[in-house]
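In what follows, structures are represented as structure tokens.
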Structure 1
Amino acid sequence: MACDLVNRLVESRYQVRCVMTEEAQEFVRPLTFEVLSRQKVYTGLFEGDQTLGPLHTALAQWANLVLISPCSANLMGKLAHGIYDDLLTCVVSATQAKVMLCPAMSDVMYRQSAVQMNIAFLKKLGYHFIGPVKGHLTCNIEGLGHIATAEEIVTAVKRLLR
């Protein structure tokens with residue numbers, strides 16, 4: 001899904017820079033996103049040349065939109081409570097760009113009071129959301145928590161960046 005999303009964004013002529021958490025790298029290798037985005041993929045807070053300043057601020061200033069897809073309950077909790085402990089959360093903390101979250105998790109997790117409070121709080125802070133939608137979940141049930149389709153996300157990105 002994330003691969004399809006990056007591909008569709010590039011096909012729509014957006015420049016895409018991918019930041020991957022350690023958890024994301026358990027699902028897809030960074031090389032896949034480098035090929036699809038035609039850009040370096042960033043995985044660590046202190047990687048690369050820091051002579052122009054910290055990586056997270058450089059990426060934060062570059063972005064017109066920070067899109068987090070998929071976005072876990074854990075990541076939403078970090079953002080809602082100001083926990084910036086990796087490259088992705090530090091980019092979000094340093095950006096003035098719009099931030100769009102695409103939640104994906106089990107329906108039981110999504111319905112948790114704490115998750116719903118975090119979503120409501122993030123919306124008050126100005127975060128944008130697309131999804132989740134009802135669909136087949138990785139826990140092998142149908143429920144609300146499936147990530148929105150790549151097409152829906154790209155449409156939302158285009159609308160937000162107008």
Structure 2
Amino acid sequence: MRGAERHFGVDRLVILVVAAPGHKGVELDAETRLELARAAFPGREVVLDPHPRTVDTLRKGRWPDPLFLVGADEFCDFLSWKEPQAVLELARLGVATRPGFPQERLDAVLGRLEHPERVEFFEIEPVAVSSTEVRERLARGDPIDGLVPAAVAERIRGRAE
């Protein structure tokens with residue numbers, strides 16, 4: 001989030017937790033994911049989004065000039081989203097890239113967009129952990145301290161007890 005705030009100079013970020021994502025299954029219920037997101041982003045506006053698709057969220061939203069942030073991996077799947085061209089008509093897209101991410105993968109998507117000027121890339125510091133690794137450690141009963149914010153680890157421990 002800090003990288004996006006610095007790059008775009010935004011003064012307000014809203015973290016959306018999708019109640020029932022339309023593109024993938026989730027292991028935890030929406031309220032638990034909302035609680036963990038609020039723990040991960042203290043002092044931020046974290047809300048439950050009832051819309052399973054981004055374009056529906058943007059159509060119902062009341063933001064004057066929305067900037068929707070995604071990671072580079074997610075952007076590579078952008079053309080499979082519901083109405084990706086409409087997403088770009090409704091919002092600018094900020095794409096977080098990490099050093100070494102293959103530019104040709106990004107260019108392949110960008111070249112198929114009607115409004116590529118609505119996409120802006122910004123680099124973030126790489127994070128040496130994946131959500132898969134966190135889930136695997138939890139399944140083995142291994143600690144996740146240092147992999148997630150302390151407040152998140154504490155809530156997860158509390159739920160396991």
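Below are the figures for this structure:
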item	result
Answer label among 1, 2 for the case where Cα Rg over 2.2 N^0.38 Å, calculated from the coordinates, equals 1.10	2
Ranking 1, 2 by volume of the Cα convex hull per residue in Å³, for residues 76-139 alone, the structure that comes out highest	2
Highest-scoring label, criterion being FRET efficiency 1/(1 + (r/R0)^6) of positions 4 and 116 (r between Cβ atoms, R0 = 30 Å, to 0.05), among 1, 2	2
Test item: distance in nm of label points 7 Å out along Cα→Cβ at positions 44 and 124 calculated as 3.9, pick one of 1, 2	1
FRET efficiency 1/(1 + (r/R0)^6) of positions 84 and 148 (r between Cβ atoms, R0 = 30 Å, to 0.05) derived as 0.75 - corresponding label from 1, 2	1
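We did not get these values from a lab; they are worked out from the coordinates using the rules stated. None of these values were measured; they are calculated from a predicted model. Cβ atoms are built from the backbone, for glycine too; each structure is taken alone.
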